[in-house]
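Have a look at these structures, which come just after this line.
Just so it is clear, none of the values below were taken in a lab; they were calculated from the coordinates. Here the structure is a predicted model, which is why all the values come from computation and not from measurement.
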Structure 1
């Protein structure tokens with residue numbers, strides 16, 4: 001099932017992934033295209049204001065959510081290393097589509113072939 005919500009892609013996200021997700025019909029607001037060089041607090045605020053799930057490869061967002069208890073509409077943290085880029089993008093799309101109902105308002109971590117979703 002295709003998510004009916006917006007994603008905000010942090011600057012840390014590979015631009016090829018952004019294009020791939022868009023080509024698959026997902027709506028992705030790209031920080032690097034719209035407002036590059038923002039700090040993490042402003043990126044998180046944009047995602048909240050847009051009611052969007054934030055896609056990032058920056059684990060600092062975990063600190064903002066769990067230690068500082070900042071509001072969010074969902075974070076999708078990509079922690080995949082050593083995987084071929086094409087395989088990585090397909091895996092990320094698979095997880096987004098399969099768990100689309102659970103991603104909003106959750107903190108999701110993707111590692112290799114594992115996914116952990118934590119409501120926060």
Structure 2
């Protein structure tokens with residue numbers, strides 16, 4: 001159980017999210033996120049799946065059974081070239097991918113500015 005809480009906290013912090021922000025993103029109460037991270041509560045299968053899907057990690061990673069997290073660096077063309085990226089079963093074009101990366105970077109900067117204000 002402690003591995004799950006630790007992994008959730010690490011993933012949340014890697015994304016620079018507060019408990020409130022993560023709870024809002026995955027539509028959980030803030031107290032649920034806190035309870036999981038503090039190992040006061042153990043997530044059920046549906047919550048585990050929602051958390052894993054949100055962070056794009058495997059259930060095995062989230063549960064501590066897999067120590068390696070798959071990483072796809074969207075700015076490294078070599079990494080991207082190894083995968084066929086689809087949205088709504090349509091391949092993502094390079095210009096679309098660059099727009100998505102720009103959006104993500106901008107959103108993160110705005111979130112950082114908001115936290116530092």
Structure 3
């Protein structure tokens with residue numbers, strides 16, 4: 001199986017803003033899929049009190065009343081990711097989403113592109 005490419009995100013989200021974020025995420029996800037992304041996923045922290053490693057909330061420095069959102073967009077390749085992301089960023093619907101106040105502190109967002117190593 002040929003490896004794919006993933007853009008991954010970790011956000012610190014005030015719990016009281018999750019519903020607003022869900023509305024934005026659903027709209028954004030549809031835009032990515034329409035432009036050719038293979039998959040789009042948004043996950044909110046649920047079982048985060050782990051006994052091993054560094055829990056996501058601690059790593060992300062989440063405060064009381066906050067949780068983490070772990071998200072990714074799946075692409076066929078890095079080249080496809082670059083092409084799709086350019087189209088998504090040029091899409092007026094995405095500009096409309098970006099023009100509103102985000103329900104999280106974007107300065108606390110982590111982001112990176114990852115080559116898939118294992119896919120079963």
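Out of 1, 2, 3, which one gives 15.4 for Kirkwood radius over Cα pairs in Å as computed from the coordinates? Computing Kirkwood radius over Cα pairs in Å on every structure in 1, 2, 3 gives 15.4 only for 3. Which structure, out of 1, 2, 3, was relative contact order in percent (Cα under 8 Å, 6 or more apart) calculated from, if the result is 20? Derived from 2, not from the others.
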